[in-house]
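Structures are listed in the sections that come next.
FYI, it's all coordinate maths here, none of it is from the lab. The shown structure was predicted, so the numbers you read here are calculated from the model rather than taken from an experiment. Cβ atoms are built from the backbone, for glycine too; each structure is taken alone.
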Structure P
Amino acid sequence: MKVFVTGASGFIGSAIVKELLDAGHEVIGLARSDESAKAIKDAGAQVLKGSLDDLESLKRGVTESDGVIHTAFIHDFSQYAKSAEADKAAIKAMGEALKGTGKPIVVTGGILGLEKENGFITENIAAPGVPRASETATFELAGNGINASVVRLPPSVHDKGDKGFIPMIINMAKTKGVSAYAGDGSNRWPAVHRLDAAHAFCLALKKAAKGVRYNAIGDEGIPIKQIAELIGKKLNLPVKSLSQEEARQHFEWMSMFIAFDSPATASKTKEQLGWQPTHISLLEDMDQHYF
């Protein structure tokens with residue numbers, strides 16, 4: 001099988017590329033820069049120069065492949081609405097090239113801040129179309145007969161080389177001299193190891209039903225206070241509870257994300273895909289590799 005992977009040189013995409021290649025598949029990786037192109041080529045995949053804004057390059061990747069895994073996203077929080085619109089347009093363009101082919105596409109979604117069902121975010125809970133429209137755009141494709149599904153990721157996808165929320169929180173603690181959390185810190189974040197997440201995408205490509213969402217969840221919910229306490233211990237910094245206003249100042253643009261209580265499960269994902277996370281937890285990974 002030849003698979004077109006967007007975000008192929010990224011943190012998650014590169015792990016997906018490796019798993020696909022190790023399983024004997026061919027991979028075409030979308031590369032926005034020469035640096036990305038080199039990383040994709042060095043991994044053993046073919047390179048397609050383009051970007052999410054270059055819709056013709058996306059359509060070409062779809063046409064030249066047997067299936068698609070879409071992990072690319074422009075992570076510019078200062079222009080998040082613009083990034084979300086670019087992602088929506090990219091999914092729509094790839095969908096146009098997929099019409100009538102039966103080829104699968106697996107799109108990346110998120111779960112932070114979604115509503116809960118019996119205390120947890122499950123696969124039954126749909127994501128709204130704002131601020132990020134990845135899931136709703138994918139389900140529009142499925143409604144038009146395209147073999148489209150979504151793998152949703154928690155706020156922390158962890159492993160060596162992580163540049164996401166957790167390293168940002170660690171750097172804030174270093175800069176401000178305190179490891180902080182909001183309120184009593186009982187609100188929870190789910191997490192998953194990068195290699196477990198990559199495996200979920202690869203399984204979804206082969207097994208996903210049309211119009212289905214999957215949750216790639218390892219840790220169902222880690223209290224933010226526990227994350228702050230580990231950071232404080234490793235950096236020898238005081239650990240402090242902050243009021244809502246203090247948290248806004250400390251965490252700046254990230255304060256809204258820090259406040260979410262978003263425990264999640266992956267029961268249906270495990271059952272339907274035969275997926276099972278096997279790698280270390282977020283707190284173990286942080287303890288061993290993040291400091």
Structure Q
Amino acid sequence: MAARSRKLITVLDQITPLILTYNEAPNIARALAGLSWAKEIVVVDSFSDDETVEIARSMPQVRVLQRAFDCHRNQWEFGLKETGISTPWVLALDADYVVTSEFVAELEKLKPDPEINGYRANFIYCINGKKLRSGIYPPVTVLYRRDAASYSQDGHTQRVAVEGTIKDLRAALLHDDRKSLRRWFNSQKRYTQLEAHKLREADPAELNRVDRLRRWRVVVPPVMLVYCLLVRGGIFDGWAGFYYAFQRTTAELMLAVNLGRRFTRINADVYSRY
């Protein structure tokens with residue numbers, strides 16, 4: 001058993017979790033609790049003014065660095081390339097992601113071939129800890145070889161580009177954001193401005209089907225409500241399912257409003273916080 005444990009620890013020693021934070025006190029402790037296996041955890045904080053940094057530093061293997069936020073791409077690039085991460089693999093996580101024991105067990109057993117440079121994870125969306133069947137959070141490449149990855153800005157968020165093959169993991173991560181509704185609403189105001197700007201400037205031929213429908217403005221919000229509640233089965237998730245459908249429909253409505261505004265540039269303040 002001791003030999004087996006040493007082997008598993010050696011596998012996980014090749015991975016450094018990287019987390020970005022800004023005022024994530026409601027989430028960061030749960031995110032870190034699932035990473036107790038890591039020798040080092042790097043947290044890049046955007047000068048939080050709540051207890052985020054204090055909570056993060058209470059875990060001995062956490063190393064906190066602070067950088068003023070300008071955009072998601074630059075923040076992730078800083079975390080990836082300028083924080084002294086030395087392991088060959090990085091596990092890139094938002095502060096509202098929760099790593100489950102099933103996910104860790106799968107990481108322990110990974111034996112990637114040389115051409116495999118990344119792994120993509122599915123998500124189970126949660127509302128205050130309740131897992132939803134109706135969540136539509138897309139798969140994300142969260143585990144990658146450090147030297148094969150780079151970030152680009154894509155609308156309101158970032159995209160990681162990984163050279164080489166990306167495979168899918170079987171175990172899912174949890175997405176469980178417990179920040180206030182007001183914080184969520186203010187974030188969506190900024191996100192949907194950036195997303196509207198991206199959609200207006202993009203060549204329609206390069207957009208996926210959903211984003212092309214979003215440019216029509218009136219189509220997606222009601223469809224999203226029906227999709228979350230009926231197609232995805234949100235009505236069987238109880239109050240949490242209706243709350244989630246409300247959030248997703250509201251976000252689409254805000255995007256539709258911003259698409260209708262003919263502003264030509266994004267105010268720099270939109271990028272100042274996330």
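One of P, Q was used to compute FRET efficiency 1/(1 + (r/R0)^6) of positions 46 and 246 (r between Cβ atoms, R0 = 30 Å, to 0.05), and the result was 0.05. Which label is that? Don't skip to the answer; put the middle values down first.
Values: P: 0.05; Q: 0.60.
It must be structure P, since only it matches.
Taking FRET efficiency 1/(1 + (r/R0)^6) of positions 150 and 222 (r between Cβ atoms, R0 = 30 Å, to 0.05) as the quantity of interest, name the structure among P, Q where it is greatest.
P
When mean count of other Cβ atoms within 10 Å over residues 110-117 is calculated for each of the structures P, Q, which structure yields the highest value?
Going through P, Q one by one, mean count of other Cβ atoms within 10 Å over residues 110-117 is largest in P.
Work out which structure the value 12.0 belongs to, where Kirkwood radius over Cα pairs in Å, for residues 174-213 alone was derived from one of P, Q.
Values: P: 13.9; Q: 12.0.
Here the read-out was taken from Q.
Check the numbers for Kirkwood radius over Cα pairs in Å across P, Q and tell me which is largest.
Numbers: P: 19.4; Q: 19.9.
When Kirkwood radius over Cα pairs in Å is calculated for P, Q, structure Q comes out on top.
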